[in-house]
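Okay, got some structures for you below.
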Structure P
Amino acid sequence: MTDMMALDIETANYSWEIGGWSNTHMFEPTVVCTWDGNQGHVFSKEHINMKDGIWHRLHPKNLGEHLEKHVIGGGKILGHNLLGFDLPVLRDSLDCFYAGHLMGKSECVIDTSALLRTASGTSHHLDDICKHTLGRSKTQKSEDAPLLWKEGKHLEVAEYCMKDCQLVYDVWLHGRDEGFVKSRNPSTGVIDDIEVMW
């Protein structure tokens, strides 16, 4: 276990249903997962039994206290596009005050998407980074999660969300230990080593 805790969220709706990605207050979070390298936590309105995660009711107070406890203990929050999506959605649609608080505390947040974009000059999908860095892929496509949730496949969505937490955590570990991650350059098609310092 490290002082790092990965976070990922899934929603019940799509950006195109609410007029675009900027309408963060209109997303409907269904599952929020965290993973610290040893223990997972699952926040959801529906009760979900998972072997990799302790279930909590999805409520801004429960989630906020969970994140705050980790940060007060000296930890950091990790995610891929954390500042661009996850935290704004939790702040604006779940009314999770602490998610908004974290957005102003750059020393407590590591957004691998933003850091890789700065390092390489281009955006990189988590699945591409995982394939070329870890030799593993995401278990499903992000766009499948809202439909699966509507079909009542809550466990499947939660397991996918937790797996994304574990993948971004492992990518972060690789970058920390090796000093680089790998991803395909969208312009050249070449798989590049991207130097990271996180």
Structure Q
Amino acid sequence: MNTRDVLAGAGMGAALVFMLDPDRGARRRALMRDKMAHATRKTREGLDATARDMSNRARGVAAAARGRLAGGPVDDDVLVERVRAKLGRVCSHPRAIDVLAREGEVTLRGPVLSREVQGLINRMETVPGVQRVINELEPHESSEGVPSLQGGRRVQGPDLDILQQRWAPATRALVGAGVVATGVYLATHYARPHGG
């Protein structure tokens, strides 16, 4: 009998005594059952959220691919909505900016913080269907004295989920699977005897 078997047996015995204790065992078993039910529910909710997120992302990728392949001119109203959808990623006060579109030319008007102007223009030039961006923005060094620049919110950041601070469920699942696969690969690769 080796030390590992003795320790495993002692651990199992201690766990049985802990759970089957006549005075407090029923409470401990109830707590364990509740924790298992909670963990099961949280796992199920996480898997559901991940499946929905992956499904939505797949539909989004397919729609983006169809849009890129279709090419051609984009309706002005559609172009305005595309630009408005991207404003929050580069601007802390997206509602302060008016967006006009005409045959691929997008005009941006309104107050904006000066530190956000260049990133805003650069991002709008990458929106599908935008041929040219006309900058009629009013840059301000600070929000003082500009009512539409009061309050605001944190800029959302890059579109690519892996570059954001909070990952979506699908990103967490894919990164987690990648980490596990890498760990398994490394464990099996370095566990094999190497001929010399």
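Odds and ends about this structure:
- A value of 82, 55, 32 for Cα extents along the principal axes in Å, calculated from one of P, Q, originates in structure Q.
- Test item: mean count of other Cβ atoms within 10 Å over residues 60-67 calculated as 10.5, pick one of P, Q: Q
- Which of P, Q leads on Kirkwood radius over Cα pairs in Å, for residues 68-115 alone, largest value: Q
- Structure responsible for 4.1, with distance in nm of label points 7 Å out along Cα→Cβ at positions 36 and 188 calculated and labels P, Q on offer: P
- Structure responsible for 17, with relative contact order in percent (Cα under 8 Å, 6 or more apart) calculated and labels P, Q on offer: Q
- Looking across P, Q, the calculation of distance in nm of label points 7 Å out along Cα→Cβ at positions 52 and 108 that yields 2.6 traces back to P.
- Comparison of P, Q - label where mean count of other Cβ atoms within 10 Å over residues 12-19 is highest: P
- When mean count of other Cβ atoms within 10 Å over residues 84-91 is computed for each of P, Q, the one that comes out at 18.0 is Q.
- Label whose coordinates, when mean count of other Cβ atoms within 10 Å over residues 4-11 is calculated, return 9.9 (choices P, Q): Q
- Read-out helix-only ellipticity at 222 nm (-39500 (n - 2.57) for each DSSP H run of 4 or more, over all residues; to 500), computed value -19500, structure in P, Q: Q
FYI, it's all coordinate maths here, none of it is from the lab. Owing to the predicted nature of the structure, the values given are computational and were not obtained by experimental measurement. Cβ atoms are built from the backbone, for glycine too; each structure is taken alone.
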